[in-house]
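Take a look at the structures below.
What follows is calculated from the coordinates using simple rules that are stated; it is not laboratory data. Just so you know, these numbers come straight off a predicted model, no measurement behind them. Cβ atoms are built from the backbone, for glycine too; each structure is taken alone.
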Structure 1
Amino acid sequence: MMRNDVLVDKALDVAKSFKTVYANGFIGSPLTNDNIASKAKQLPNWYTAERIAKLKSLVGKGYFGFDCVCFVKSLLWGWSGNASATYGGAKYESNGVPDIGENEMMNRCKNVSTDFKNILPGEFLWINGHCGIYVGNGQAVECTTKWDSCVQITAVENIGKKSGYNSRTWTKHGQLPYVEYQQQTAAAAQPTSAQPTASGKEVSISLLTLRKGENRLNPQIYTAQRLLKALGYYTIAIDGAFGPGMETAVMNFQRAKKLPADGVIGKDTWTALLK
């Protein structure tokens with residue numbers, strides 16, 4: 001079962017690091033003429049000539065297509081931004097997550113509420129016919145035709161408007177049964193000691209040692225990948241796996257900081273990353 005902080009990191013990574021566009025029925029698939037034609041045949045009322053033309057103009061430019069609930073499902077199904085995979089790396093109906101719409105997804109949520117005071121990061125956001133993911137700090141990630149017609153970060157107006165962000169008022173929120181929720185997460189915790197990262201965000205200082213082949217999908221790997229990516233050392237998809245690409249990024253960072261280039265994220269490397 002995916003942890004809520006992992007879901008939050010994945011959602012933010014898609015919004016920040018990938019080219020996306022709203023395409024009804026797309027499950028994170030790379031945008032191709034064949035995929036567009038297939039969905040246009042399946043959903044002719046939505047795929048007007050104007051929309052088809054707009055989507056076709058993006059083919060070959062590295063775009064992935066999503067709609068609102070397919071964005072959420074694709075993350076839970078393991079979407080990784082793999083442009084050579086049918087669903088961008090997601091495995092259809094995997095991890096116990098069924099292919100259902102946003103209304104049924106809301107019906108299956110636990111601890112559903114219209115009060116947004118105690119909402120946890122990773123909770124499912126819902127209004128009739130649309131959904132998103134709460135990512136903390138009064139923000140959501142949603143795929144919508146409104147504003148930029150893509151996966152985007154927005155403000156949850158139930159909590160308050162935020163300068164620089166479009167805002168939406170949601171009807172209710174709930175905890176997805178496919179996600180493990182914890183009060184304190186890497187994405188939303190209020191640590192006693194925090195420092196700003198290169199991206200301007202605050203993250204908890206952790207001394208957990210991370211190395212290739214270990215700690216798989218630990219939330220701290222996502223944190224390290226985001227930090228390295230913000231600094232330009234990590235250039236592939238943020239996936240929570242400490243593989244060869246991650247090890248190379250760590251070693252290059254360590255060399256730049258004149259640290260032993262062993263590819264292991266220990267105390268000194270964490271300290272350098274968090275400066």
Structure 2
Amino acid sequence: MKKILTAILSLALACGLGLAVVGCGGGEYMINVSGGGSGVGISSAKEGTVEMGMASKKVEGEDAEGLEVYAICQDGIAVVVNNANTAVTDLTIEQLSGIYTGQIDNWSELGGSDAAIAIGQREDGSGTRDAFLELLGIEDATTLAQAANTANSTGSMMTYVAGNPNAIGYISLGSLDETVKAVKVGGVEATAENVLGGSYKLARPFNVVYKADTLKSNDLLADFLTFLKSKQAHDIIVDEGYVSGLAAAESYAVPADKPATMELDVNGSTSVQPLMVLLSEAYVALLNA
């Protein structure tokens with residue numbers, strides 16, 4: 001996956017843009033994928049500044065007004081600590097809630113060393129943050145402990161935790177790598193299998209959102225959604241470590257009459273973004289073949 005993603009990002013740079021661009025124009029189909037957070041994806045889709053938004057949380061209530069919502073897959077939220085923290089390997093939901101509300105502020109209270117816990121938090125508007133706090137049962141943000149670091153992306157959260165031996169943070173399970181260590185939650189490992197089986201409790205949907213009117217008027221958006229519900233999408237989702245409900249889906253076939261629209265803009269959750277880049281790359285490759 002990293003080799004593919006590197007190639008795609010290199011293509012974006014070749015196009016002279018600071019975002020992932022699948023296709024450089026010249027009569028080819030293009031999908032421009034950028035981050036900004038789940039709140040940005042939802043608001044941009046509502047405002048019509050992009051055709052599709054990405055959100056790494058449930059989209060309901062006021063957020064969902066005026067939008068159609070489709071869950072691409074399910075993702076676990078991995079609680080991560082520094083690799084040097086070998087004493088703490090398992091935390092309960094209650095302990096995590098205690099950490100993030102300041103009731104537990106030293107690793108010694110959890111069987112670790114006598115050191116203050118350095119809390120890594122995501123920014124306001126992050127779908128990962130919203131989902132994480134909801135799953136911990138933290139409804140009032142004013143009760144949160146002061147964060148030692150506020151990260152504005154999955155990557156910056158991982159960098160912070162990897163560089164601080166006393167840090168704790170949370171990231172998309174699909175983004176987990178060897179730079180940080182995921183702890184068990186309630187005795188259950190953070191794996192795609194455990195998310196699918198329901199035993200790992202820190203899980204949330206990866207959603208895309210769009211307007212019904214946009215779907216009717218934009219044939220490229222409609223065709224891309226068909227691809228997102230296909231066997232090819234399922235294979236990519238599973239290969240990247242996420243949980244897919246598309247095992248029985250049919251394969252996508254390029255329509256005889258290709259879409260008249262040549263370009264889509266997609267933005268939102270930085271957790272969904274890497275997967276969306278890969279899905280977009282596979283889809284555009286088929287159209288441009």
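Given structures 1, 2, which gives the highest value for mean count of other Cβ atoms within 10 Å over residues 42-49? Spell out each step's value before the answer.
Numbers: 1: 11.4; 2: 18.5.
For this comparison of mean count of other Cβ atoms within 10 Å over residues 42-49, the top structure is 2.
For semi-axes √(5λ) of the Cα gyration tensor in Å, the calculated result is 32, 23, 16, so let me know which of 1, 2 that is.
Derived from the structure labelled 1.
The value 32 for relative contact order in percent (Cα under 8 Å, 6 or more apart) was derived from one model only; which of 1, 2 is it?
Checking each candidate, the match is 2.
Comparing structures 1, 2 by distance in nm of label points 7 Å out along Cα→Cβ at positions 74 and 242, which one has the largest value?
Sorting by distance in nm of label points 7 Å out along Cα→Cβ at positions 74 and 242 in descending order puts 1 first.
Comparing distance in nm of label points 7 Å out along Cα→Cβ at positions 178 and 258 across 1, 2, which is largest?
On the way: 1: 4.9; 2: 4.1.
Largest one: structure 1.
Have a look at 1, 2 and say which one yields 2.4 for distance in nm of label points 7 Å out along Cα→Cβ at positions 58 and 226, as calculated. Write out the running numbers ahead of the final one.
Details: 1: 2.4; 2: 3.3.
Among 1, 2, the structure yielding 2.4 for distance in nm of label points 7 Å out along Cα→Cβ at positions 58 and 226 is 1.
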